[in-house]
Structure P
Amino acid sequence: MLRASFCCFTSGLFHKAVRTVAVLGAMAFVSVVATPTAYAQDKNALEKVQQKGVLTVALYKDFAPFSDDGKGIDVDLAQALATKLGVKMMPLWFSASDDVDGDLRKMVWKGTPVGYGPADLMMHVPVDPQYMAKVDQAKIFGAYHRERFAVGRQLDVLPTLENLEPFEKMSLGVEGESMGALVMLSADGGRYREKLKIFKSTEDAVAALKSGAVAAVLGQQGELESGVGTDSRFAIDLPPNQLLKMQQWRIGLAVKAESVELYKALEAAMGELLADGTVTRIVQGYGLKHRQP
């Protein structure tokens, strides 16, 4: 799943990549409709969390290795943050909206029409200055990991990968509606379309890679690392396509814009978890390399 990738941050692709997707060269296409409202500071947000003894945390569904089936990197980090505040962590699971704006609206500052949410905290939010400047209802902060695109390949059929030419003859798996799929469908005048295999998820594409059904998979590096682990039959590299090679994004936290004291406490807590190696241990525990934000 991409959940939040580039500067356009359409959740369908950030969430897919995890769903991270959408902006080719114009990363200027941020779809946030921010209102010029000035929010009064809610200095009691932290106190309310402490009085309840519970930190409610919004977590994406079906987003391994970050949050899936009750476990994942974001789940463990949320628990560690709650522990730092001296409270319990209660997850609020949700499915990605059409874009990150929708996710922030329903899980951070407004809630859903049926009364689900908002949470005190949301995990796995794109920490990007241009995007953040357009959002006034949420405070985005606390970057804890950096994601990027990569290619996982079978070493016996693709011992090296210096350009995209092999994919004129060899199959490449991608998640549908992802940035990778968009790029590969149009790259070099569409030369690779015939060999491009579209899957419902990167997880499915990795399964095809491991079975030998495709020669390589293009997706978020974290998902590839989690999928192939330390299997010596495969290698993971940055993609030879320059546009995709450039795409890297930081992921972090979000709270309501007015929850100033809660934001300060969580920012300090995340800083401590980064400094003492907790974040690295959690990330590595799921088979990923921790890329400092």
Structure Q
Amino acid sequence: MQTFVIKISLVCMTFLCMSNLCSATCFGNQNAKKIYSVGIVPQFPASEIYTYWSVLLTKIGLQTGECFSLMIMNSIPEFESSLFKGEFDFAFMNPYHQVIAKRTAGYIPLVRDDKNKLIGIVVVRKDSPFQSLKDLEHAVVVFPAPNAFAASLLIRAALARDHVDFTAEYLKNHTNVYRSVLVGDAQAGGGINNTFVQEPINLRDQLRIIFQSPPYAAHPFSAQPRVPESVRDAFANALIRLKADPANQVLLTKIQIPDPVLANWETDYAPLEKLGIDQLVVFKD
């Protein structure tokens, strides 16, 4: 049955992604009185996000009696524009998105992964002569987006500390970054451990990691304060309960929350405000 749902989802994508926004309603309880919007940071192509998140939201919606609308923007900057305005009821975002989104729209972190910390990486081709960030002087370095936390902000900060002069290009998602480096369009690319391990092994075997950032709390799934506390709690608890069934493990891994636990602003994300990377953040009107 799950395979059938995924195939239908992929077909639907051709009709849902004709503009700057991909959306679909309703996942979960078709008779729910309200539809809650869910924004997903577009680290992967829209069809891949839709495939897995549509299944997850359906499961949670049926458990909680709620209905969810999946909102997939075409780029991370477009996602950020809506997120920072508080337009999503729920959102899956990177850790520094959480810092900014709390300031601008009050978003509350609900759930994060407890299995894998978030680590920024820089990859080069396996046959590349580059061995460290300092070797990237005058190189083209590609990133998913300016405000991708571990895949861009942390790496650009590290390059700045090493006084490396490089050309930055932004390719919308992590998938594009890894392939750009592989085919030689860029000398290096920024990504994260959690997306790199989801790439096919034949791609990973042709790339080499030359830099890793310190580990940080993983991406939070968060809620706008306007969402009633009872609905926020029900969603968080339903997501956490999914890990009790081994049949859900592939799904949870694909959405990057293989071991969902309750998230906490003070311990998980407030410390990021002290990193001093605000000057690298690029805001889109």
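Points to keep in mind about this one:
- Which of P, Q yields 2.5 [distance in nm of label points 7 Å out along Cα→Cβ at positions 50 and 186, calculated]: Q
- Source structure of the calculated read-out (distance in nm of label points 7 Å out along Cα→Cβ at positions 106 and 250, 4.1) within P, Q: Q.
- A value of 0.50 for FRET efficiency 1/(1 + (r/R0)^6) of positions 74 and 226 (r between Cβ atoms, R0 = 25 Å, to 0.05), calculated from one of P, Q, originates in structure Q.
- Value 14.6, 46, calculated as Rg and Dmax of the Cα atoms in Å, for residues 98-193 alone, assigned to which of P, Q: Q
- Computed 2.5 for distance in nm of label points 7 Å out along Cα→Cβ at positions 82 and 178 - originating structure among P, Q: Q
Where a number appears in this text, it was derived from the coordinates with a stated rule and is not lab data. Quantities reported herein were computed from a predicted structural model and do not represent experimental measurements. Cβ atoms are built from the backbone, for glycine too; each structure is taken alone.
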